[in-house]
Structures are given as C-alpha cells and as structure tokens.
Structure I
Amino acid sequence: MSVHYIYIDDDPNSNNKIQGFEKKDHLSIETVQHEDSWELQMGFLKQRESSIDGLILDLKLDDLPNKNDQRANFRGTSLAQEIRTRQKEGVLNSFPIVLFSANDKIKLSLENSGKDLFDVYIDKSNINVESFSYYTPKLIALAEGYKKITNCKQLNNIFNLNVSYLDSRFVSEYEKIKYFPAHVQARFLITEFLEKQGLLIDENVLASRLGIDKTSSQDWELLKAKLACVQYSGVFCEGWQRWWAHMVETWWDNEVIHATSLRSLSAPNRVDYIIESMGLEKLQSAQRIEKCDSDEFWTICKAYNRPLDPIDGLLIEGQDNLYPWQEPEYVSIDAALKKRNVELWHGIADVEKERFDELKVVYSHR
C-alpha cells in the first residue's frame, strides 16, 4: 500500500529536491505551490484530506510567487499551527507534518514552541543519497503510525508487546495522553521513547552492549538477524530500528551464557561468548577510546559514536529533566578535551565541570 504525501513549497522547481524520497509502490510525494490565500490553502487541504497520508512543508513560503503571481501571506509554522488546531478540534484528519527547510532558516525562524508542530525536520541544504535512504522509511512509518495510534487505543497493539513487561512509569505517562490528538502522541513517542536510550536502544548502543565493533564485523548483520526476537516491532518501528533493552539482556541469559551478567564482562569476553554460542567468527570486539580505562561498554560517546563505559564519560548538559525510564547521554573525556564534534553534544553538564577542570589539568601535563 502506497503512502501519499503532499509537499507545499513556493519554488515551482521544488519537485527536483524531493524525488529521492519517493519509493516505488511504497511512497509517493505530490509537489504543489502554495495557494493564493490562507483561506484557499486550508480549503485545499480540507478538500484533499482523504488522500493525504502526510504533509511536507517548507518554512518560508513567501520567497517566490505561485503560478498566479501571488506570494504567500503565511509561513510553514503558521500553516502547521492551524492544521494542528483543526486536527485537535476534529475538523481535519490527523496526519504527520514534516518540515523540509534549510537549516539556517530553521535556527533563525523556528521558535521552540514551533518545533512541537513537526514530527521530523529535514535539512534541505544538505540533502543527499544518504539522507533519502535515512528519511524515506521515517516518512512511511510516520504515515502508517499516525493511522495506528488514531484507530487503536490498546497499548498492547500499539507497542506489539504485553505492556506488563514495560516500565510502569512509562505506561502511566502514555496512558495520560492516549486519547489526545495523534500528533501529541506521536511527538511523545518519537522524542521520549524512540529517540532516547532507555526502554529501547538503537543499533550503536546495541553493538556497544554486546562489545562489538560493528563497522569491522562482517557477521554483524547475521547477529542482528538472530536478535530479531528482541527487536521493537510497535508503532513507527519501520522508521526507527530499535531493540528492547531488557530483552537483549534476557536473550543473553537464555541464548549465550546464563551464568555471567552481560554488564560485568569486558568487550572481548562478550564477543568470545557470542562467537562460541552462535558460531559467528567474523565479529570484532570494540576498542576503548583514548583516555578510557574500561571496556565494559554500555553506551556510546555522543561525539565519536563509539562504545563507552559511562564511568569513562562526562554527562552532557541539558538532561536535568529526563523521564525515569530514560538513560543519560555521555561524551568521552578525549572528545570533550579535544572539543570534537561539539555540535553533537554542545557542552558538559554543570555537575561535571569541576571534574572536567581537573582532567584538563591532568592531561595538560602528559
């Protein structure tokens, strides 16, 4: 079944920018210029709502006139806000809204409150083949996921798992919003469940916890196939490949070695046990980042995207209000001292600054 998006932009040649997202038999994107007026634009969406699975918007719609030589008197954020309001009132079907704009425009023009209007942001200025392959599954998953959370209120069906296995605090929080508009639920699930390590872990953290250097391990994909039984298969799973953290540990106990805790083993030992039990000899253990002492990896360095034991990391700022089921993010000492890829982690948490100052002194003398 094909998912159909409408892309609204002011550029008549904008179709060239999004063709790479389209996937035969799975995703189609119809490009249109903005209407002459606000009223006509909302009327267009209402008229087409039964065929809209998702909407893609540019942030600025007034740079170029449309085919009637009219410039838009509204922006992508104001249009998204009105759509969300009407969806909340039940006068417009619920569907995802994706912001497709140049990153500098997003930073300059999008207030924090406006960010909640969009499910995903795609930087138009840096779009490439890799971006298309990364975001296309997300576009499809968003459209299908919206329908699921709109039509289904049984949490077991939404997560494709008996929720009795989940953290009761997460279940309680989601129960509070499960009758809210679909975009509110989607925002919560994406930002607080899928994109935060905790109940679920992504591929890089999965590799870290298994002690594996996935980039140099030829059998990594074969091992992932064996872990299909613990992979998340609930709403939005097609766009966010994740694994249940608690099930990975159960899998280790049942399938690898019951007698020894995964957390307490070094990376080489973890890999040895996997090779011995699974016969996957082309797995390589991950190596410590410079200035790290432990290889009992459990997370990743945000700057290097490499396995890290939290004991060798520094807490990243802006994590004071994590939910109880979420795990904090870290940057390695080496990356922090060398200021590597700062745009990915921004800064050290206040609670770590005294320790960081001491580390700077220690390593300045080496």
Structure II
Amino acid sequence: MAPPDDADSTDAWIEAGLYDPSSPAAHQRFELLAWLASLGISLDQMVTAKADSQLRALAGDIALRPGPRTSLRQIAELIGTTVASINDVRRASGLPPIDPSVAAFTVGDAEMFRSFNAAATIFSRDELLHFTRVVGTSMRRIADAASEMFLLDVEAPLVSSPDTDELALARSIYDATLMTGSAVAIFEPMFRAHLEQSLLATRLARGASTDYDTLPLAVGFVDLTEFTALSSQLSAPALLDLVLTFEANACDLVADHGGRVVKLIGDEVMFTAVDAEAACAIALGLLANVGSAAAPNPRGGLAYGPVIAHGGDLYGETVNRAARMADIAIPGEVLVDCGVTEQSPGMRFALAGRRQLKGFYEPVDLWSLTAGEQNGAEQ
C-alpha cells in the first residue's frame, strides 16, 4: 500500500506511539495506519482506539454509526422537546445515560427521537415507552446475535490463522460492519409481514368480540427435562448445539402451523396458536423431533382460554395453567386442559386425572395428548 499523501504522517504516527519502525510487525502496522488514514480517520481517533486496544476495529466502529455528531441538548432544541424526555426514550431503549453536552448522536438518532415525538401525538406516552422497551430489548438481542455471529464466523478464524495480518482483520471487521445496511434493509419488510400476521391472528382469535382486554388463544410450554444436570455434563459446543437445535425445531414447527413463538428461554419455549389443534400439532412435533439419545426428553403443557396480551407478552390464568401443567408432565408427555380438548375434536387425548397445580386453589381436570387422530377426549 502506498504511504498517505501527508509526508509527515509517518513521523506523526511514531510520535503518537502508533508506529515503531523497528518492530518485526512494522510493515503490517504501517499498512493498517495508511489504510485508516485513507478513510479519513484522524490521528486523534487512532490514538484513542489504540489506547483502548481497538485499533483494528476502529474503521468498523466509525462505519457503524457514520456522519457528524451532535449533543443531546442540541437535538432537544432542534425537535422541540426536553433532554429529560429524550433520556426517557433512551432509558426505555436500554441505552446508558450520556452527558447531554457531549456530541455523541448521529442524524439518525435525531430522527428516531423526532419520530417518537410524532407518535406521542397519537399514542399515550406510557404505551410508547413500554413499546420502546419491547423494541429495545429485542434489538439488543438481535445486536448481540449479530456480534456473536461475526466473532465466531469471521474474527475467530482470522485471529487463529498465522497468516492473518492487522490490515486483513481490520478490513474484515470494516466489511462486516458495512453489511449492517443490508441487515437493516431486512427489518422493515419483515416487521410489516409480522405486523400483518399479528393483526390477522388477533382478528381471527377475537372474531366478533368487542372485548379488548383479553383474547382466546391456545398457549403452550414445552421444555427439556433434566436440562440442568445435562448442562454440567456436556461440553460448551455440545450444549450450544442442543439448545440451538431445540430452538430451531421450535421456531420452524410453530411457523409451519401458523403459531407464534412468544419467548425462548434456553431449554423452554412458550408459544401460542389461534387454533388449538395447531397448538397440539406443534407440541407433538416438538416431542417427536427434539428427543434423542443425546438430549433429555421434552414435555409440555397446553391450555386454551382468555389471555391478556400486552407488550408482545401474555399474562393471565390460562398462561399460568399451561406453565404449571408443563411442570408436572412426565418426560415425553403433553398435558392439556378441557379447553384444548373441547377445541380439538380431531386430536386424541387420554384422561390424566384431576391434578393439583401450583398456585391454583382447586384441582384441574387434565388429559394427556397422544399421537394419532380423532376420537377426542376419553372420559
């Protein structure tokens, strides 16, 4: 790589402690610094990055949130709101506090805060902040997943290779960061498709009802028994493979049957379906596809009834009943309540008796969902 146009750059790098001509890796460092300079990155930015041991990541870090920066106080004046109001949005997003006088915010940040202000003319502030918490939590998980994918698939192989130099690693980080634009382009159409499905499912579940407090759904929990004990016996890669296989099967089965994954908690999945028979098919599919010699047998609980939906999560007695039923099911079994049996004439159930569930005052009649079709619930 040719040296930068500024003939004094090399001396400046040496003086700043960025470059040591006598180092065995001097050529690699020179190429990295020249490339960073060609991107318009300043000496001060390089010095700060080196002090944080992030010189190789500097170009990618700048490309992640490009453009000029402004302060929180300036943004508040620009969009006609208060610093406290913007801080509320940031806090709800899960982002840490920043001195309002520090120029740390991009044009995109200003537009985000402006959009929140516009939405506040239609929706209540409390609901908007709750929605922001849901989005922020989800975005952080997406960001963590993207970061982990890069570290495992890109950075780790490069770092472990004896042939990788500083510039090659820095370019890989930079190129991967530039792909963020492509990832963001996925979000809008995917969000619109999910919003469409959510509206259709909600309308189908409610029917002609004018009850906006609850809606009837089949709620299911399926977990892996003996997971805690198994996690101490398996290697980290084997445990990760088990969890990822379980999550992939759960997501695929739920999607195939028109349901929705509410949450994944390592060894457990919570899902819903408007149609109780679809929920039964999901649960049976998980039992058939997850259990193996290397994995603990799954078990589950299904309940059908009114639920409280808020912030993308579900609450209420139906949810609690399904969770408690999963807790007492034996490995390889899915317990269901009378709501599921009544709504699933095409499925088979065996009477499992009247059982006491934790947190419920009265025993609950339960059935065991069996593979096969028809004849409903045995009395």
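Supply the structure label, taken from I, II, corresponding to distance in nm of label points 7 Å out along Cα→Cβ at positions 34 and 322 with the calculated value 6.2.
II
With distance in nm of label points 7 Å out along Cα→Cβ at positions 242 and 274 computed per structure, which member of I, II shows the largest figure?
II
Quick check: -10500 is what I get for helix-only ellipticity at 222 nm (-39500 (n - 2.57) for each DSSP H run of 4 or more, over all residues; to 500), calculated from one of I, II. Which structure matches?
Matching structure: I.
If distance in nm of label points 7 Å out along Cα→Cβ at positions 58 and 314 comes out at 4.2 when worked out from the coordinates, which of I, II was used?
Here the read-out was taken from I.
For which of I, II does P(r) over Cα pairs in 10 Å bins from 0, in percent, for residues 258-353 alone, calculated from the coordinates, equal 15, 53, 29, 4?
II
With Cα extents along the principal axes in Å coming out at 68, 49, 38, pick the structure among I, II it was computed from.
Corresponding structure: I.
Values in this text are rule-based calculations from the coordinates and carry no lab data. Just so we're clear, the structure is a prediction, and the values are computed from it rather than from any experiment. Cβ atoms are built from the backbone, for glycine too; each structure is taken alone.
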